[in-house]
Structure P
Amino acid sequence: MIKTVNLQKIFKTEEVQTLALNDVNIEVKEGEFVAIMGPSGCGKSTLLNILGLLDNPTSGEYYLNGTEVSKYTEAQRTNLRKGVIGFVFQSFNLIDELNVYENIELPLLYMGIPATERKRRVETAMERMAIMHRSKHFPQQLSGGQQQRVAIARAVVSNPKLILADEPTGNLDSKNGKEVMELLNELNKEGTTIVMVTHSQHDAGFAGRIINLFDGQVVTEANL
């Protein structure tokens, strides 16, 4: 499903060049749950952004479902993301002005899904995440755990084949963090491919494989 070949990412300012990713070669098969670990600043989030088509690499190749996408324009990347990739972020990234229902519905609006189908999908996602009773609430009225449930509902509402999670429990207490990881684990068991960036050894234990990055390079890979 995912394959990178000699992926490099260089960030340039006027004076300095920073090599964020250096010859990264990884492969993720459909249905896998892979954790990416490493110290802060090692390139984990940069790699996830490229895998999620939020950014392009400086050089190297990225194959998503067999198609080489590293040179895609922003418009092409946006189009390809729709319905294929769901995102879960540490900071939830909910829109404060929209209620729970509207936040979850947003990806379906971008995809042009008809209203009756949108309603069915949003209600199914809310039910699954046990937040149906919060549908009219706004993000600031929710706890951190509830906000992350909304974010996961939004990620899965388009039935993506791939979920990318960036420190999904980073802002949660241990109880809510455990619940979020169990939800992701359940999604994976149903066939969704998950790639997760994490600092947490506990969270990484839910994955089937751990890739360790250091200074922008893959240093170890291990099956669990």
Structure Q
Amino acid sequence: MNNYNQRNNHIIICGYGRNGKQAANNLLEHGESLVIIDKEESLNGKFQGDNSHFIQGDATEDDTLILANIKKAKALITTLPIDSDNLYVVLTARQINSSIKIVSRASNISSNSKLKKAGANFVVMPDLIGGRHMAKLVAQPDIVEFLDKMLLQSKDDVNLEEFSCENILKKFINKTIGELGIRNVSGANIVGIKTGVGNFIFNPSHKMKLSKKDKIFVLGTNNQLKMLINLLSEKKND
């Protein structure tokens, strides 16, 4: 495939090891469009669907990211095994596209702050997360199993999704959660809110009002979330 420059609003994944593969599979399940970059020649021909394209190359090279049309990408995930390589990818990506969302893998705790200063929105340490996960499996196994089933199963089952209040109808802004009637209409539940100033509110009160800069976190089945989208974006006269 050579129509990378025609893609926009896509996600670039740098590195197709264990973490990159998991990220790609999950994003494809959610219908995202991907461009995957890896040096491994054997991956050529693996990605032939409409939603996934492969570039054999070095993600730390500017030309490779430009070939992946990073200027029009909405997000980049870099999962390279060496932190300094991820740092270079983050720096380059942020310079080329100032608004792109960047998620970077890190192996060392000391790399966390460096990657964020370079422009990463989020830094993930798989080894640290894995260790915490194993400890929780011993201390609170049922809670971990419940969360895993909720967050890791396919999109046709239960999902936790986020919605920006900037994208919903004006008539719902400054209404309380109770007044929205989301659970009664769709069956989905608002389980959390990130306010416009960055504070997280868990299990918000039905008396809480939504503002335009808030994000809501909603738990529900795929069908319930579709009903919620229809409710919040329904084109009716106020």
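Read-outs: derived from the displayed coordinates by stated rules, not from any lab. It should be emphasised that the depicted structure is a prediction, and the values quoted were computed from it without experimental measurement. Cβ atoms are built from the backbone, for glycine too; each structure is taken alone.
When P(r) over Cα pairs in 5 Å bins from 0, in percent is computed across structures P, Q, the figure 1, 6, 11, 14, 15, 16, 15, 12, 7, 3, 1, 0 traces back to Q.
Taking relative contact order in percent (Cα under 8 Å, 6 or more apart) as the criterion, the largest value within structures P, Q is that of P.
Each of structures P, Q was scored by distance in nm of label points 7 Å out along Cα→Cβ at positions 113 and 137; the highest score is held by Q.
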